[in-house]
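Got some structures for you, see below.
Please treat every number below as a calculation from the coordinates, not as lab data. Quantities reported herein were computed from a predicted structural model and do not represent experimental measurements. Cβ atoms are built from the backbone, for glycine too; each structure is taken alone.
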Structure 1
Amino acid sequence: MTSFKEKADNFILGPLYRQRMNTLEMETKGVDSMLDLGCGNKPLVKQVTRNIKRSVGLDIFQPSIDAAKINQTHSEFILADALEFLAKAESKSFDIIMALDLIEHLEKEKGIWFMQQLERVAKKKVIIFTPNGFVPQKPYEDNPWQEHKSGWSFKEMKDYGYRIYGFGGYMKWRGELYLIKYKPRIVFKFLSYFTQLFTYKLFPSKAFALLCIKDIKQ
């Protein structure tokens with residue numbers, strides 16, 4: 001049973017909790033195919049994939065694939081290394097390629113190559129979600145691929161030709177696993193989501209995380 005605190009929290013912050021998926025749904029509207037690299041198990045992503053005829057979830061970690069299948073987050077699933085898959089993929093073979101919380105797990109040089117391949121394989125759009133700059137993170141949940149190895153700043157992604165939305169509120173208030181760093185956490189949580197009102201479009205350079213969109217020229 002949902003507690004009063006949870007109901008109040010969702011009533012006040014619900015629209016901001018949902019803003020990322022709402023933005024993704026808007027950015028993927030009208031496409032027939034999507035490749036979601038490093039898909040993990042994200043049940044909320046069904047809001048995006050439900051209207052896409054062919055959505056492929058790819059992940060290197062078997063437990064994530066197993067859980068995603070149970071939650072039916074995509075219409076197809078592939079257990080594979082994203083870099084190896086991209087190296088063999090045909091050019092322009094998916095309308096959209098999405099990589100949420102993935103590029104920061106690659107060394108810088110591999111990350112640059114990764115973006116080049118995303119733009120080669122995507123027909124219409126590339127979507128990347130990543131922290132704004134380097135945020136340390138150790139492996140967890142027995143998944144060795146969860147370690148962060150690089151950081152990608154607002155300026156950097158802007159220079160690569162991406163348009164950017166800012167999420168997670170003011171960048172200095174969150175840390176590893178997107179957790180609030182300061183006490184009282186409930187206060188900083190509300191402040192963080194409040195500042196997302198401003199970082200979303202007006203000041204994405206100050207946001208903790210970046211949703212980066214690149215439209216591919218036909």
Structure 2
Amino acid sequence: MANDDIKQMWKVPEPTLRRLPWYLAFLKLMKGKGETFVSSTQIAKEINVDASQVAKDLSYVNVSGKTRVGYEIATLVDVLESFLGFTSQHKAFLFGVGSLGAALLQDSGLTQYGLDIVAGFDVRPELAGTTINSIPVYHMDEFPAKIRKYGATIGIITVPVERAQEVTEQIIAGGIKALWNFTPFRIRVPEHIVVQNTSMYAHLAVMFNRLNSINQ
């Protein structure tokens with residue numbers, strides 16, 4: 001991603017950043033069907049947002065549509081992939097090779113979106129020296145040496161909740177710059193560390209609450 005794109009992304013509202021990958025997925029489907037142009041109205045209908053919101057979101061990526069024709073799909077796909085950072089590979093370490101961690105190591109699709117998990121770490125001795133999906137798994141004690149070898153900048157945290165803060169501090173001390181936290185614990189980090197919390201339990205709570213409201 002170009003430096004100008006990085007600076008611009010800091011100005012983009014988080015809700016917009018969450019919607020842009022939805023647009024991209026829909027555009028790729030249309031491209032696969034041989035479509036060449038798409039309107040903001042078409043995108044809005046598919047994603048279930050206002051057409052004006054789609055136009056506003058896309059204005060952040062410096063792409064404009066043609067009057068009465070819309071956006072050129074191939075160009076918009078390329079622009080969105082570049083803007084979102086999906087065209088660059090970001091090396092990551094995964095911490096906690098349990099069921100969720102192992103599943104993420106098995107997910108080869110992550111590399112298509114710029115995330116290259118190059119190694120996993122766990123405290124269980126029996127996992128050290130094994131591989132999952134050709135990705136090596138090391139004991140946590142080897143982390144300092146391996147970060148020098150691989151140069152990873154992102155840490156994916158899938159450890160038990162009671163170890164989340166401890167592991168966070170370890171990997172930040174080792175030089176990791178960004179964290180993708182899958183635990184339900186809100187980890188505490190210095191201001192210069194980027195954190196993305198992805199709690200499945202929080203999403204479950206929202207879904208259950210909405211389901212209960214419907215059933216009442």
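Listed values, structure above:
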| read-out | value |
| --- | --- |
| Identity of the structure behind 2.2 (criterion: distance in nm of label points 7 Å out along Cα→Cβ at positions 46 and 206, calculated), options 1, 2 | 2 |
| With mean count of other Cβ atoms within 10 Å over residues 126-133 derived as 13.1, matching label from 1, 2 | 2 |
| Among 1, 2, which structure scores highest (criterion: distance in nm of label points 7 Å out along Cα→Cβ at positions 38 and 110) | 2 |
| Parent structure of the calculated result 12.6, given that mean count of other Cβ atoms within 10 Å over residues 86-93 is the read-out and 1, 2 the choices | 1 |
| Highest-scoring label, criterion being Kirkwood radius over Cα pairs in Å, among 1, 2 | 2 |
| Entry that produces 0.10 once FRET efficiency 1/(1 + (r/R0)^6) of positions 62 and 166 (r between Cβ atoms, R0 = 30 Å, to 0.05) is calculated, selected from 1, 2 | 2 |
| Computed 17 for relative contact order in percent (Cα under 8 Å, 6 or more apart) - originating structure among 1, 2 | 1 |
| FRET efficiency 1/(1 + (r/R0)^6) of positions 54 and 102 (r between Cβ atoms, R0 = 35 Å, to 0.05) - highest-scoring structure of 1, 2 | 1 |
| helix-only ellipticity at 222 nm (-39500 (n - 2.57) for each DSSP H run of 4 or more, over all residues; to 500) from the coordinates reads -10500; which among 1, 2 | 1 |
